[in-house]
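Given below, in the form of C-alpha cells, are the structures.
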Structure P
Amino acid sequence: MKVLIIRPQPGADATAQRFRAAGHVPTIMPLFEIQSVATTAISASGYDAVLLTSGNAVRAAEGFLKANAHVPIYAVGSATARAAEKSAITTFRVGAAGIDALAEVAVQDGHKRLLWLAGEDHSIWQPRLQVTVDTHIVYRSVARQTPDDFNAAVAGSDLVVLHSSRAAQHFAACCDEVNILRHKVALATFSDAIARNTGAGWSICIIAPLPNDAALLEAIQTHYRTGQADIILRNKPEGTT
C-alpha cells in the first residue's frame, strides 16, 4: 500500500520506517516544520516530575532536561522514550495508554505537582486525579505552503496518515485549495478528535485505538484484511463516529 506521511521531521522518517517494515510504500511530504521555543523561563523548582508526550518536546527542551536530571521524567510512548535515550536523557517511566494513565502512575509514585513540556498545539487536558499539572510550551509546529507536487502525491497514495488535529485541518485545507475531491482520499489518524478535525466527505477514515504508529498500523491492516477497524468514519459529518 502507498502511504503519504505529512508529519514534520524527524518524526516523518520514523513513521516511514515503521510502515516500510510492515510492507507498505511510504512517501514523505512534511507539511510542517518544528520550531523550538526558548526554555530559559522554565524552572523545575517545586515540581515532583516532568511529563513528556512528544519526541519534539525532548529535542526542544534537551538542555533543560539535562540540567534538571534529578527530576523524574514520565514519557508517553516508546517514540518519546527513544528520543530521550538518543539525547542521553533517562526516563523514569514510559507508558503507552496516554497522558491520563501516565499521570495516574506518577500520582501513585507519590508525585503531586507535574510539569508538562508540550507543543503549542497540544490537546486540552484536565487531570482526573488530585494533581497539579502546569503546562509549558517548548515547541511549535509551523505549517508550510502547499507543495507544488501535493496534488500528485495525494493522488498517488492509497492512504494519508495524520498524526495531529493541526495536521488534519491543514491537510484538509490544502486539499480544498487545489480542488482535490475528498471522496477519493482515504485517511488514517491517531484519534477520533483528529478525524473530526478533517471534516466530512473523505472516502474513509481509519482511527487507531491508541495514539501511536503501531496501533495505527494494526488498525489499517485490520481494516484492509476484514473491512473493519476499531472506528471507521465513512463520509459522516464532523463530530460523529
Structure Q
Amino acid sequence: MAFFTLKKVNKALRQFGMIQDGDRVAVAVSGGKDSLGLLCLLKDNLRTSLEKYSLVAIHVHGDARGPDKTPRTPALEDWLKAEGVEYRIEDIRLASGQELPMSCQRCAWSRRRTLFEVAAELGCNKLAYAHHADDLIQTYLMNLLYHGRSEGLAPVRQFFGGRFTLIRPLILVPEKEMVRLAKARGFSPPPPLCPMADVSRRETVRKIIALAETRGRQVRANLLRLALAATQRSGI
C-alpha cells in the first residue's frame, strides 16, 4: 500500500522540483492522518532518494482558543518519539494583545507564522504541508464557487524572497490512500477539532463532488487536472 502512495509522492517531488540535495525539511504535523502520513512517507523516501535531505517535525499546539485552552496531545509526542524523528512542539505564538478566541483567518495566520519562525530557528529551508489531491480539488471548487477565482493550492511556493519554500508532496495523492495508510501504520488518534472551525463550505463542496461522481467516474481526475493547471497558470 505505502509503495504505491510513495510512488505518487516521488512523482510530485520530481515533477515540481520540491526537494534538492542538502535541504532541511520541516514537516508541519497537526496530528491528523495526513500530516503523520506525510512524515512517514518522506522518512521512507530517504532510504532510496538521490537527494539527501533531513527532516524535522513541527507541531504547533493551540487553536482559535489559544494554547492554554486547547487540550494537549501527549499521544502525538509519544508517537513521534517512537518513530525516532527529530521534532519540536511549540505553543502557537500570538500577537501582543491578541483577543481570544481568534477568527479562523487570524488563527491560520498565527499558526503559519509560528511554523515559519520555528522552522527558521531549526535551520530549515523547506516547509512541507500535508495537503493532498482532495484538498486541492476542494479548494479549487471553493475558490471558483465562492470567490470567482480559478485557483487552487500551489504544489510549490516561495516566501520571503526565496528564504523559505512551501511544498506539498501529497498533492497527487487521493485522501482514500491516506486513510488506508493511517490504518496500516496505526497512527495515534487525531487531536479534537477546534470548536470555532467553520467547515461548512468545504463540506458543501465535498457533497457536490460526491454527487457528481455518481454520474461520472473521472470527476476527481478531471478536477485535479484542472486545478493543477489553473494554479500553475496563476503563478501562485
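Each value in this text was obtained by applying a stated rule to the coordinates, not by laboratory testing. Keep in mind the model is a prediction, meaning the values are calculated, not measured. Cβ atoms are built from the backbone, for glycine too; each structure is taken alone.
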Worksheet item: Of structures P, Q, which gives 18 when relative contact order in percent (Cα under 8 Å, 6 or more apart) is computed from the coordinates?
Response: P
Worksheet item: Out of P, Q, which structure matches -9500 when helix-only ellipticity at 222 nm (-39500 (n - 2.57) for each DSSP H run of 4 or more, over all residues; to 500) is calculated?
Response: P
Worksheet, complete the sentence: When FRET efficiency 1/(1 + (r/R0)^6) of positions 59 and 211 (r between Cβ atoms, R0 = 30 Å, to 0.05) is calculated for structures P, Q, the one with the largest value is P
Discussion item. With mean count of other Cβ atoms within 10 Å over residues 3-10 coming out at 21.0, pick the structure among P, Q it was computed from.
Written reply: P
Discussion item. On FRET efficiency 1/(1 + (r/R0)^6) of positions 131 and 171 (r between Cβ atoms, R0 = 35 Å, to 0.05), which of the structures labelled P, Q is highest?
Written reply: Q
Discussion item. Can you rank P, Q by distance in nm of label points 7 Å out along Cα→Cβ at positions 51 and 107 and just name the one with the largest value?
Written reply: Q
